[in-house]
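Next up: the structures, one after another.
Throughout, read-outs are computed from the coordinates displayed, never taken from laboratory work. Quick caveat, the model's predicted, so the values are computed rather than measured. Cβ atoms are built from the backbone, for glycine too; each structure is taken alone.
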Structure I
Amino acid sequence: MITKRVLIGGAALAAVALTLTGCAGGDASASSASDVDAATATSAEDFGGFEELVAAAQAEGQLNVIALPDTWANYGEIIAGFEEEYGITVNSADPDVSSAEEITAAENLRGQDTAPDVFDLGSAVALDSLEYFAPYKVQTWDDIPAEHKEETGLWVYDYTGLMSIGYDADVVPEPESLDDLLGEDYKGKVAINGDPTQAGAAAAAVQYAALQNGGSADDVQAGIDFFAELNDGGNFLPLDPTPATIASGETPVVFDWSYNNLAEVEANEGTRDWKVALLPGAALGSYYNQAINVDAPHPAAARLWQEWIYSDEVQNLYLEAGAYPVRLDAMIEAGTVDEAALEAVGAAPEELVQLTSEQTEAASALIASNWAAAIQ
C-alpha cells in the first residue's frame, strides 16, 4: 500500500465538514483504576477518571498498532506524540497491510503479547468485523454525530480524504476525465492502492470510478466495468503501489486518497513531478474507523490511544496532513481548529459523496462477487 496524506494538482483540496463527541470525567463514586478490568471499561469514568486511565495505561507501558505508515495522515507524528506525552512505547507492526489483514493479524495473534491493541480500518472491513471490537466512548464522544459512530463505540470514524488520481507529470498528461485513462498515454500505467476486496482505499477507487462512470453510491457496478475496460485495453497495472514504486517510476498513475498522494508530492520533490488530480463532477470521501481489539494485550493503553486520537491535538495533526478529522465542525465552533491547516485544505466539493453503512456493505458484496472476473 501507499502512504496517507492529501492534495490535488493545481487546485486546493476540499475540507469535509464532520463532527465528533464528548463524555467523560470521573466522579467521587467511580472505581479506582486498580479496581477496574481495563478490558471491559467503556469510558474513562470506569477507571475513576482520565488521570486514572493514564496511570493504568502507563502501568502497561506499551501499545501495539498495525497498518499505520508514518506518512499516512501524519501517523508518524501522532505515534511520536503519544510516546512523548504518556511515556508509553508504541510498537508499530506491518504498516503497509490492508484493513482485512489487520483483522487476520488479530485472529492469528489472539492471546499473544504482540496482537494489535487497536485498529484503523476501512468501513467495509469494520462493518464485517464487529465481533473483534470492544465498545468504548472517548471524552469527546458528544462531538461525534450519530451517523459517524456505532452507538456503543465499537467503531468510530476518525478521518477522511477524497479519492484522487496521483500521476507523474513527466510521464503522462493530467487526466481530466475517467475516459482519458483509457488512452494510449496511460498504457500499462494505472494502478490502485491494493485489492478492492481487501483494502479500503482500493475499494474506494472502484466506488469513485462508478460515480464518474454513470453509476451511483447504490450501485458500483459501473466502477467495476470501468476497471474491466481499463484492464482489457492494457492500461490497468496490477501492481500494489508503494512509495518505492512511485519513486522508481514503476507506478506512474495511482488512484488513492488525496492525503496519500499529497505525501508523494512532498516525498518526490526534486526527483519526480508528482501531481494530484480530482476529476470534475462527483467527489468521493470515505472515513476510516478507529476500533479497540476486544482481546487487546494492553487494554488500558488501547483506550488511552482512543482518547489521544480524538483530542484536539491529533485531530489537528490529521488536518495538517490533509486528512479531514471527524471533529472538524466541533473544533471550528470551539475555536480549537488549526486555522492555517484549515485554510490550506480549502472548501468541500459541491458534489461530495459519502457512502452510508448500508451502501458500503452492498458495494463490498458486489466487488467481492464481481472483481476477480472483471480483472483477469
Structure II
Amino acid sequence: MKTILTVIGARPQIIKAAAISRAIKESFSGELKEILLHTGQHYDAAMSQIFIDQLGIPEPDINLNAGSGSHGKQTAFMLEGIEEQLDIHKPDGLLVYGDTNSTLAAALAASKIHIPVIHVEAGLRSFNKRMPEEINRIGCDHVSTMLFSPTITGMENLANENFKLNAAPPFTIDTPAVYHSGDVMYDNSLYFSKISEEKSTILDDLGLRGKDFILSTIHRPSNTDSEDRLEGLMETLLEIAEGNKTPLILPLHPRTKAKLEQFFSGESLMNRLENSEYFRFVPPCGFLDIIALEKNCSMVMSDSGGVQKEAYFFGKPCLVFRPQTEWIEIIHSGCARLVDADITKIKEGYEYFKNNTDLEFPSLFGDGKAAHFICKQMVKHL
C-alpha cells in the first residue's frame, strides 16, 4: 500500500482532486491510500467547501487555514505547515495540481526532504513570467519526480526545458518520469455532466432555460486590481449584453466583488451594472452549476484557465481576458481568442463567434481516463 499526500488549496484543485480520489476509490483502494491536505488558500466557503460537498471528495484530513496574504507570506506559511505534516505522515509521494501558491509550497517542502513530488498538469506554459502562476508551474515541474502533462504541447514544453521524455525507471528528481496522461478535468467534465443535468437547478433559478445567454468570469488580480482594466471589462460586457439584448451571467468571485466595491461603490458604473436588465451578477457557483451554465450558454468570456478549457470541452467559443494562455491548443483550434482587456478585441471577438457557429472542437485532452492512468503509474513507480 502506497500513501499519497494530496495538497489542494483553490477551487480548481479541489475539482481536479475529485478525479483522482474517485479513481482511487473505484479501482486502487487496495494499493493507494490518500491523505488530503487543504492549505486554506481559498478559504471562502463559496469557493471551497461547496466543491468538496458537491463533488464527493473526502473531507480534508488536514486544513492549514492559510487564508489570504502576500505571495511571500502565504507561501511561507503553507510551506512550514506542509513540511510538518510530511514529517508526521511520511508519505511515499506528494501529489499536487496546477500552478497555485499551494502547489509551489508543497513541491518545495516535499522535494527538500526527498519525498517524490507528483505534478498533475505539468508542462503548461504561458511564457509570461510576470504571472505568479508561471513561476509556480515552472518551479514545481523542476522539482518533481513524476510529471503528468495533459497535452502534447505540454510534453513539447518539457522537452524544450531538457526533460527526457523517455527516461527509464527508477525515477528520481534528477531523472523524472514524464507522461502524456490526458486531462483530469476532461474526466470530471464527462463524469459530472450527467449529474449536473440531474441536480443543478441554476438555469431554472435564473430563468435561463432555453434562452441564449453569455457566461463570464473574472477573477485574476491582473484584471481585478487595476481600476482601469476592471472598468473597461465591465463597461464592455455591459455594452455587449444590453446592445444585443442577451443575458450575460457573471458569477462574482470574492476578489472581484471587493474590488468593484472599492473602485466603483456609489458610482454610475455600479448602478448601471446592478440595474441592468441583461447584465446579471450571481453568487459564486458550485461545479455542477458552472457545468450547467457552460453547457447551455452560447459563448464564454473568462480569464480563468479552467473555465476556458471547460468551454472547449462543451463546444463553446471563448474570449480569454488574458494576453497569453497555457491552453494554447484551444486558441490554435480557432475556438477561442486571446483578447486581454482590449475593448476592440473583445467586441470583435464577440461578433466573430456570434456569426460563426460552425466551429469544430477536435479531441485534444485525452480519453476521459487520465486519473486512472495517473494512479496506475503511481502504484507502479513510487
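A few points about this structure:
- Value 3.9, calculated as distance in nm of label points 7 Å out along Cα→Cβ at positions 276 and 300, assigned to which of I, II: I
- Ranking I, II by mean count of other Cβ atoms within 10 Å over residues 68-75, the structure that comes out highest: I
- Read-out helix-only ellipticity at 222 nm (-39500 (n - 2.57) for each DSSP H run of 4 or more, over all residues; to 500), computed value -14500, structure in I, II: II
- Origin of the derived value 30 (relative contact order in percent (Cα under 8 Å, 6 or more apart); candidates I, II): I
- Mean count of other Cβ atoms within 10 Å over residues 260-267 derived as 13.5 - corresponding label from I, II: II
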